[in-house]
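Presented below are the structures under discussion, each in the form of structure tokens.
We did not get these values from a lab; they are worked out from the coordinates using the rules stated. All values reported here derive from a predicted model rather than from experimental measurement. Cβ atoms are built from the backbone, for glycine too; each structure is taken alone.
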Structure I
Amino acid sequence: MLSRYQIAIIVGSLRKDSFNGKLANAIIKLAPPEFSFKQVQIGDLPLYNQDGDTNPVEAVKRLKAEIVASHGLLFVTPEYNRSLPGVLKNALDHASRPYGQSAWAGKPAGILGVSVGANGTAMAQQHLRNILAYLDVPTLGQPEAFIQVKDGLFDADGNIGAGSKNFLQNWMDRYVAWVDKHAC
């Protein structure tokens, strides 16, 4: 079956063994076959500078093209100092500029995050929701998923573990319905 929906995954962590990278890889296995996912690289973007809007570097052109080509967005982000990571904010800024030419606008999104802390990225997700609202990105509101890293979150094969599978399958089912409702 051909994929009906192409989803751009934006992981807000560059760390090689990132928990959020692992979550991104595991959660997509819970999606139906008509969804395909591609992780968008953001680690090679220069720091945003408005002077580059008229002649963006290749990494920025690639980012914008991948976002434009997608039917939906999946953000999986850690929390740094009670907010989203700078690398993620940088990507949001690049793909939203120049003003009036945002690649993000209208793309339905879901937000997940995992951390070792008990609040599991709640503040990062709230800040990201505020930014996405301004960028005209319809974002799934419920269920929220503030996930704490605990033994058993992932099984030995890197899949979602049994203790979290029902919750995250429900989240994915709601995300799939959200994209189906809002994708252009």
Structure II
Amino acid sequence: MDLIIRDSLNDDIGGISAIYQHAVRTGTASFELEPPSTEEMAQRRRAVVDKGFPYLVALLDGEIVGYAYASTYRARPGYRFSVENSVYVAPARQGHGIGRALLSALIARCETDGYRLIVAVIGDSDNAASIGLHSACGFSHAGILPGVGWKHGRWLDSVFMVRPLGPGQTAPPPEGR
């Protein structure tokens, strides 16, 4: 497999949107009920990139097969050293290490950018693939919000997992940030 991971470009939004639209329609990783339009996805990507967060794509034979990004964990300034991650892989490409490659690259970028904690909010306790992916990349369980969402005719949990970045909480954050 000749996988390429790089920063996303405006032209990638069609592939990104197709992956996410499928996830919304068929899965529980996202609690959205209606897939957003490609235009909406472009606006969301732009908002993440404009704030200086990494937004990565995985390409295989020139095709976008996955994407991952970090974004604001919470808006209050005290949270500015923590980020939340998202990882999505095309359904036909799941289980081939693409998610792990994307998440590993995202973690490295977040460390380089000076963040100290990355938070995963995983839709549904039954999402063993995402929980396993995050565990394999060094995340630990931080808690569950039981039955916090309703989708596809059932209550869904949110699973929280965290991973320290760089020195984590063992040292103060950089000055001036």
Structure III
Amino acid sequence: MSSTYDRLYKVVVLGEGAVGKTAIVTRFSHGFFRTDYKTTIGSQFAVKNLDIKTKDNRRLTVKLQIWDVAGQSRFQILRPMYYRGASGGILVYDVSRRRTFIVLQEWLDELQKAINKKIPLVLVANKTDLPDRVVTPAEGREFADKQGMPYVESSAKTGEGVVDIFEELAKTLVEEHSHEDEAATM
């Protein structure tokens, strides 16, 4: 991996335990899916460069430092320290487990309380490969729209949508920080 990049962002991946956060990060950063995942203790960390095209057709290399945060409630006390300094985030739920969708607002509240500001987020409906879906795409889109965040469907198992998640977030981060850069030069 090249150490050359145009922008660097810390990204947190959050959501209930066993929604596929680690699988998404592993699929994106290493290109494979494992069936024998263990519970994340505290957090796991990955780094990956992503080449994106901006709205004004510039090409940028964005380096993402991805913090995969433990979802189990017993790790709740640790999570705020992993959130600090995050530029953006990925909020994940499992389409086959309604409870993981119902508690999304609690995850947003926890993140907001820890970092005391709003950051760009992408809502991810994961495990779309499973036949027993209980949360509809319309429900996911409605939640994302209310929160002002993009909505992406994915399957870490098949790889479908995984790169889209990180590209969507990287483009949003570059766009948001470009406005900040412009404001700073005025």
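Observations, loosely collected:
- When distance in nm of label points 7 Å out along Cα→Cβ at positions 9 and 153 is computed across structures I, II, III, the figure 2.4 traces back to III.
- Computing volume of the Cα convex hull per residue in Å³, for residues 57-144 alone across structures I, II, III gives 91 for structure I.
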